[in-house]
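Only the coordinates and a few stated rules stand behind these numbers; no lab work does. A quick note: this is a predicted structure, and the numbers were derived from the prediction, not measured. Cβ atoms are built from the backbone, for glycine too; each structure is taken alone.
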Structure I
């Protein structure tokens, strides 16, 4: 719900890419290639930009693996069965990697960064009384739904709290110290 409110063009872009690839058959391969292009031109560009800015801010030289135009072109032209097989993404890459790395590392589940319970404990109050609701023109019931979703989904909670923090910093003129205190107060109140 939050993603649709923030990015209504998501489905439109994927449909547009699917239409542009009308010569690709079968339709499943066409849809898969459209999703690859969508990732390439939206999500991956955003990630590269973010990594570049973060590494420059820390004065660190960062190299992103597999970022070479000939390799990208080769990978885009591979048949779908070489990219996704047996419910496994990056199938060919994993097969090649199995020759060099332990299998349990290659097929390990993703492990994201954990968020402290103290941080997440107070986010509901922060969102309920914040600026995001007004900025997005969400009704009380929509806000309740988002808070329920944020309670169970860490990535959604981080996005919503991050948007709330940015609004408070740049629209409301609050300081980072005041935001930290607000988070601590909400966390204490939630216990």
Structure II
């Protein structure tokens, strides 16, 4: 919690996985499904969990509160918008389902820094990582305006809200690879190699 504020952990799994060839969230990663790995990571930060997906039957085994996009076919910004409208907490910790190396400690740090801001977004290689970020319910009007205008870039509404951008190194974050995401089969193989290398160095 941030200053006593409750936070909902949100797994964004609304993509079509067209470049992967199948539902990438269900791919195996170290003996478990990729989405289960993310649920475990986010679930260690908060017990309040929500899944945003347009194929809820695929994820019934997770036994999570699942929501379909309120506004279909507008990408991740629609998932964030849905989560903020559905959550019963002022904060949503939103993480894409295809980022296997996200660390619990860094998520906790983002939550701790959220007081006084509408969004907390890490920076990586000079750009924002909006699919691993904190969003406050106060973002809803700005996001709604973007969606109504047909402008679906997530960071497009940032100039309308109070954003804290976390520089690399903050919160014990030193590895840019934490934000590595799996888009296609090549990325999947690279992620498995990274995991193997991590295990070998421990």
When relative contact order in percent (Cα under 8 Å, 6 or more apart) is calculated for structures I, II, the one with the largest value is II
Identity of the structure behind 0.05 (criterion: FRET efficiency 1/(1 + (r/R0)^6) of positions 79 and 151 (r between Cβ atoms, R0 = 25 Å, to 0.05), calculated), options I, II:
I
Work out the source of 1, 6, 10, 13, 14, 15, 13, 11, 9, 6, 2, 0 here, i.e. which of I, II gives that when P(r) over Cα pairs in 5 Å bins from 0, in percent is computed.
I
Kindly point out which one of I, II the value 0.8 was derived from, the read-out being distance in nm of label points 7 Å out along Cα→Cβ at positions 143 and 167.
I
helix-only ellipticity at 222 nm (-39500 (n - 2.57) for each DSSP H run of 4 or more, over all residues; to 500) gets -19000 when computed on, of labels I, II, structure I
Computing mean count of other Cβ atoms within 10 Å over residues 23-30 gives 11.8 for which of I, II?
I
